[in-house]
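Please find the structures below.
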Structure 1
């Protein structure tokens, strides 16, 4: 292994995260407002065939998570993406991956805190949006400064609220499908999945176009890799979390959307607000909108909470690698990277200012940019695992605690899928802004590295 200080060692973080924390953090990161409020847009793009897009995307994501898991079990460190890229590809990729993942979460948190401000106005319209966003960042930053275990506990309950809401919706929806509850006693079964233009009402292009939104929906599940440095018994916790989280997310996404599109013709979804609101409203629950508003408020807070956690760890890891100021390579008495957390939260405060000037469309643009950067990180993870495996002897491969299946063909499949999604983004006018911003961002990082770090890294590998 490299002798480079921060590559695969030198960490001082406390291992305070239990398996339930890690699992719910990954679920919480991957289940957000995109499912609760944004699913209507994806349904309009693809109709019932959207289910195949989620199933296919979920399979690819599982491949990527298994690639990450193989490395994370052998080298459980915080900010793993950056350190793995440094060690197994190049210092340049380590630098670009670390700062890109940091950038993705900072931008995402700006959007999520803005969303929190909007959701709060549902109950208290007079409260300024910027004030709510400010308070949200401050409170979640304080939580993250205490201890990893407290963060994990808060995220556990945040995620649990979302999970319980989805489970209730699936169970209640299934009862409605087969008993006619809320539909004057007339059961609909699965007929709505094929009665309105067929299963592929938009042709094959529909689910293909929806792949961008599907990919965005899964962003955040890679948090399992970030938590590796603070997980108790990572060789047991990480494999268990990856296996269980994949199936749970597939059930939550595919199950929830199957129920929704079975209850209502896909052509009607999106015309009457959130599909979740429609489901609860059909039962005569007048407070449906308020219930869903509370859940999406929790979802946005959860995502921001995860973002503050992640960005602090990523800067800490970069500092250990010498790719961020050494000032950030210290941990607090609570064994958390407090300096990185505070700096990242300070950058997120830009979102508070932008509340005065950014139009509503900016949220969509920001999430698209986050998707592009997330795809880059997933690509690097897959590439890292391939290089990691090449360094091992046959005997070392046999002794791997959590070996990835299907190597290397599964890797090739995942890389091809990610490249295809980028092509789809280029062809879609609504997502093209992500490519326009994303590629210059990567070029910017490349230039910074070449100017400032390329000479110092010569011979370090």
Structure 2
């Protein structure tokens, strides 16, 4: 595929590096120094120019682009470059757009000017936060098959009852069809087998339905995880907070919410937009303010200021004072690597979320060309892919028991949904049929079709 990307900031660079090995990628970046540094480490073609420079777009062969992606920091550049690309002949266009004035009219923009997909970092991040609130013990949630299957990330503390158990022993304790599909240990992602023994400090990724995962946490022996989130204290009243409150207001779950904001005008504006939310003019980075506003009476603290360090420290303070769950917005993930196991509970990184979203869209475009991947998520610091496949006619897995299939060591079947909508808990006796939906986790990033999970016999 021929792919043109405008902007090699954090999002653009992640996308480029993921796609460069398999596709013909051309990047357009106005900052010549940034571009030179990037192309020296990545196998892509670079053009130093603005995304609205018609000559540059022509040089990038935009007319024959299968996918055109505009992810600069300026909404207007992204919109106009996508319009130009579509007029030149680009088949599929994606624009990163942050301003609410634009995203509020998303349907009109898509229909009238031909942008195929509009991605808003704050809105996508807000959706991720609302998912985390459903499972407060987890640090990440990804959903498949319209939410029927979830994979959640869960760190095992030192005194956890699962520590020292094999996965087979772990599995036998639960009636729920939950399955450990990934284990992260010392920074390495492992696709585990039944004899794998859990250790303190492991980060496990568990698959199951929402109800099964909730029951799993209720029975894990850790009392703080049994508590459903009913109240939120949010620090910071920026754009992400606005989108988060909108997501919550549109959902079925109701929370008591207090927002602390240290800019009076910003606090007043948020209070006007969300009259049912308590908004307080106060500095949430000051522990005295947190105590005065009753931090101990809330189930979850969400730190959404514009400063990574503040968000991390606020969450660490809250956890040290008994807060059951915390969520921190962090843009620079290098800080988390330094903190290691001392990092706060759950972390969202808008740049990574957007990159993942765009990569899933690109994969969907690829799928229209005969592949059977319907969704893709990157987990465990990008070491593992979770893929959703639909079994096509003629697949080599049809009609054979799972125990009889020569599944690659790097692959684990996490869950399945039959064509008639029944959920399957994969076992050795499971037989797959045409039209079934299968979710797999793998360290092999080359899987493109369901039959790729099999060793060559």
Structure 3
């Protein structure tokens, strides 16, 4: 079997020992970086990825246990091998508790180090492969985080899949509470960078003075209160995704700096005279029409075109009330699970009221109403009495409960057919119904076996 190779970080204050380890492991095909102090190790770990950390327990300044703790915080899958000449039961237990996988006593035998390194790298590959398999098994579920029964949301889901297949910048627009972050997370989860971080920030909640630091980072002492170096989101995300919510609230000065960073694909941290490249994918969101802001010169036209490479508009809930039953079920399942209680049953009258309300606050308002109803639920049931009076008294003009249920069922069946590639037997199995029952439903709803679920006019 071929010995696994990887990127190794060696932390050893004795120069002769460090050089010997670097040279020996490099000859075995590994890419090896050697540093003398814990401080240097932390700096490297903040900006580079390693498959394995080999660190001495006793180091000048920042000790080995601190390095181990920080390494595990940054990357849970990174292997850690501790070396020490001062072995004790306490230190070994503490090292293992913090995430070290193994340790070696000094003086080191190079062949034994190489064997431990190979074993830990192989173990890391298995851990990562298991993670990839779990994500593949859950990929279909991640798609359906977006409830897409309505034709409008089916179209959104289609655009999400297209966006996930590229690294282009995406602009997600829609009213407050429509689920723009859910859409953005789905793009990330379905894309090639799903293993990398998804870092989100609401720009409306940040003072303009902190925006640059948050995005680009800063050096220690760059401004009052900057007691330590900070890596900005665009660098910290690696090849993952940075989600900037409420991009329309960004000042013109900050817009200019963001545009410059996107064009050059590099950032200059505050207090530094050096630039550093970044690879993160950018997804931005706004509840405002950026095109209107461009017309009033409140938003830079060049930045707008840079951001709106692909635009996805999330419709308000009042325009897709077919999605309400599915959203109700999804939100109740999530909240009941968090509370450790069974999922309550929603009565017909309660569901009718929820489907007919216009939901000016969109999905966020619906979630708040269901949180309240869950607290007030009697005997595992949510009835109309648990629904706020303004919701249950606001009738809707054109959608009753029967219509809502029919549209939900039709959309759900169509989604199962799409996921099964048009295979009716597989779709029936996934739905938990017999093929005969599925055939009756297909005839009732006028669906063909391979139809993708668009609602007919």
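Values quoted throughout were computed directly from the atomic coordinates according to the rules given, and no laboratory measurement underlies them. Values in this document were obtained by computation on a predicted structure and should not be read as measured data.
Upon calculation of helix-only ellipticity at 222 nm (-39500 (n - 2.57) for each DSSP H run of 4 or more, over all residues; to 500) from the atomic coordinates, which of the structures 1, 2, 3 produces -9000?
Considering all the candidates, the number was obtained from 2.
Can you rank 1, 2, 3 by Kirkwood radius over Cα pairs in Å and just name the one with the largest value? Intermediate values should be presented prior to the final figure.
Details: 1: 22.5; 2: 23.6; 3: 25.8.
When Kirkwood radius over Cα pairs in Å is computed for each of 1, 2, 3, structure 3 gives the biggest number.
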